[in-house]
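Before anything else, here is the set of structures, which you'll find just below.
We did not get these values from a lab; they are worked out from the coordinates using the rules stated. Predicted, not measured: the structure shown is a model, and the values here were computed from it. Cβ atoms are built from the backbone, for glycine too; each structure is taken alone.
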Structure P
Amino acid sequence: MVRFRLWVFTLNHYKGVAMVLFATVFWGVSGTAAQVLFQQDHVSPYWLVTVRMSVSGLLLLLLALSRFGIASVFSVWRNKQDVIRLILLSFFGLLGVQYTYFASIQYGNAATSTLLQYVGPIFITIYLALRNRRLPRARELAAIVFALFGIFLLVTNGNTRHFEVAPPAVVWGLLSALTVAFYTLYPQILLKRYDPAILIGWGMLLGGLGLGLGENPFRSPVHTTPQLFMLVSFVVLFGTLIAFYMYIASLNHISASVASLLACGEPLSAAVIAVTILHVRMGLPSLLGASCILITVTLLARKDRAKEPPPEFLTPL
C-alpha cells in the first residue's frame, strides 16, 4: 500500500511537471506566432493585443462561471476598493505586460523579447529590498549581476560598438519586465480574496475593451488569410487560455515554487523555436547572455522563502 501511494504521488508529480512544461511551450510558441503576424501579415501589436485580451478574457470568465458560479465571478464588483484595484491591475498590469511584450517582438524577435521580459524578478528583488530597507542578499546580488551581464551580451552579441537588437525592442522589452514586476506585486490583496482565473479573466476583458475603444477588435486591419486566422487563434486559445489553465491545474500536483521554476522554460522554448523555425541568428555571446538570464531567474526562484516569503504569482503570460 505504501509503495502504491508513493507511485501515485510520483505519477501526479510528473503530471504536474508535464502540465507546466506544455504551458511554457505554448507561451513560447505564442510569441513566435506573434512575430510571424507582425512580420508577414503586417498585424499591429495594438490590434493583436486588443483581440487577445478581449477574446481570451471572455473565454476565461465563461470557464470560471461554469466552475465557480455567477456569484463568485461577479463578487469582485461588490467591493469598491477591489474594483479600483482590478481596474489598475487591468490597465497598468495586464495590458501593460501584453502591449510592451508584443511591441518588443515587433521591433526585435520573440526570443530576445521573452528573455528581456524574464528580467522582471530583478525589479521585484530591488523593490522588496528597498521596501524592507535592507541590502540585497548575496544570492540576489549574484542574480542582478547575471541579469545585467546577460542583457549586455544579449543586446550587443559581445560587440560594444553596435546593438545586435534594435534599441526600441530593448526598451519595450525592459518595460515589459517592469510591468511584470508590477502585476506580480500589485494584486496580492486581490489574490487572497479571488481565484486567479477570475482576476485574469476580468483583467484581460477590461484591458481589451479599453484598448478596443481605439481599435475595433472585430475588424481585421489586413486581408484575412488562413495563416492569420490560425496564428491569431493559437495566440488566443493555446498561448493564453489553455496555457493558463494547464499552469493553474499543475498547482494541484506540484508546489508553486516548482511551477514558477519550470516556467523558466518559456524563454528557452521561444529561443529554440525562433532559431530553428524563424532562423533568428543568435551568436555564442547572445546564447551566453540568454543562459545568464535563465540563471538569474533560477537563483531568485530558489531564494530562501523562510526569511522573506515571495509574492504570489498570477501566472507567466
Structure Q
Amino acid sequence: MIEIDHVTKRYGEKLAVDDVSFVVRPGVVTGFLGPNGAGKSTTMRMIVGLDAPTSGRVRVNGRSYRSFEAPLHEVGALLEARAIHTGRSAYHHLLAMAQTHGIGRQRVDEVIDIVGLASVARKRAGGFSLGMGQRLGIASALLGDPQTLILDEPSNGLDPEGILWIRTLLKRLAGEGRTVFLSSHLMSEMAVTAEHLVIVGRGRVIADTTVEQVVAQASADAAVHVRAPEATALREALAAEGVHIRSAERGVLEIRGLSAERIGERAAEQGLVLYELTPQLASLEDAYMRLTADAVEYGTHSTHESLELVA
C-alpha cells in the first residue's frame, strides 16, 4: 500500500505538489493521470525517496522508503528506463543490481525471460531500441520480486505485442495482491489496464475513483443514438422541455435529456419500432479531457478551433 498524506512539494517559488492525499491499495491496478506539469513525476519521486516532501508524509507499506534495508525487495520502480550503464549488457546491468541485495543469478535469468530479452541479454544496453530499453527497465523493477510496483509510462516505446504483454503482466501482479501504481498518457491503454484512477492537475487531486465512475460521470449527459423507421413520430412523442433532438440523416436521431431506457419505453407506449437504441458513452479520454480542462499548464490551441490553410 502507498499512502500520500497531505503532501506538498516546493522547488523555490514553484509549487509542484499542493496538499495531495490519496491511497494506492493492493490488489488493483491504479492509474496516475494528469497533464504535463501536474506533479505526477514529483509525487512518484517522493514515494521512492528521490525527493523529500516540503510537508506531509509518504509511506509504503507503513514505512518511509528510505527506511528499507533492502528496497528492491519492497518496491520496484521504473521512473527512467534509460537510467542504465550503456556499456554493460542487459544481463550484467541486472546482475550488478542483484548483487547489491544478495539476489542470485537465477532471479536475473528469470526476469530476463519474463520481459522477453533472453535473445539480447548479453548485448550492450546502449544499443537497445526504446522498447528494449523499456523492457530492461521493467526487468529492473521486477528484480527483487517486490510487493509494490511504481511504473512511469511502462508502455512507452513498446510495440502492440509488448503493450498487450505489459497490460497482462500488470493485471496478473495486481491479481496476486501486489500494489501496482502506473502513470501513462495513453488513455486507451489506461482504460483497459487500470481499475482505479488518481487524476491530478496543477499539483492537486482532481479525482480519486474507479475508471467506471469517471466514465459514467462524463457520460451522464451523453446522447442516445436511435434509428427508427418513423423517426418523425418518435421525435413528436419524445418532445418535452429539456429534451434535445438532432437528426443528422433520415431515420436517425441523436437524443439528449432522456435515458435509453426511457426512450424505449416511450416508443413502446406509442407502438413505434426501433432499429437501434445505443447510448453514446464517453471514453476515458473524453472524461479525462473534461476533468483536466482547467488544469493544463502547457496548453495548445483548442483542437476545435479551425485552422486556416494558406496556399
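Say we calculate distance in nm of label points 7 Å out along Cα→Cβ at positions 33 and 249 for every structure; which of P, Q gives the highest result?
Max of distance in nm of label points 7 Å out along Cα→Cβ at positions 33 and 249: Q.
Out of P, Q, which one gives 18.2 for Kirkwood radius over Cα pairs in Å, for residues 17-200 alone as computed from the coordinates?
Values: P: 18.2; Q: 16.7.
Working through the options, I get structure P.
With volume of the Cα convex hull per residue in Å³ computed per structure, which member of P, Q shows the largest figure? Walk me through the intermediate numbers first.
Values: P: 159; Q: 212.
When volume of the Cα convex hull per residue in Å³ is calculated for P, Q, structure Q comes out on top.
Have a look at P, Q and say which one yields -22500 for helix-only ellipticity at 222 nm (-39500 (n - 2.57) for each DSSP H run of 4 or more, over all residues; to 500), as calculated.
Values: P: -22500; Q: -9500.
Clearly, the read-out refers to P.
P, Q: which one has relative contact order in percent (Cα under 8 Å, 6 or more apart), as calculated, at 40?
P
When you work out mean count of other Cβ atoms within 10 Å over residues 129-136 for each of the structures P, Q, which one comes out largest?
Values: P: 10.8; Q: 20.0.
Across P, Q, mean count of other Cβ atoms within 10 Å over residues 129-136 peaks for Q.
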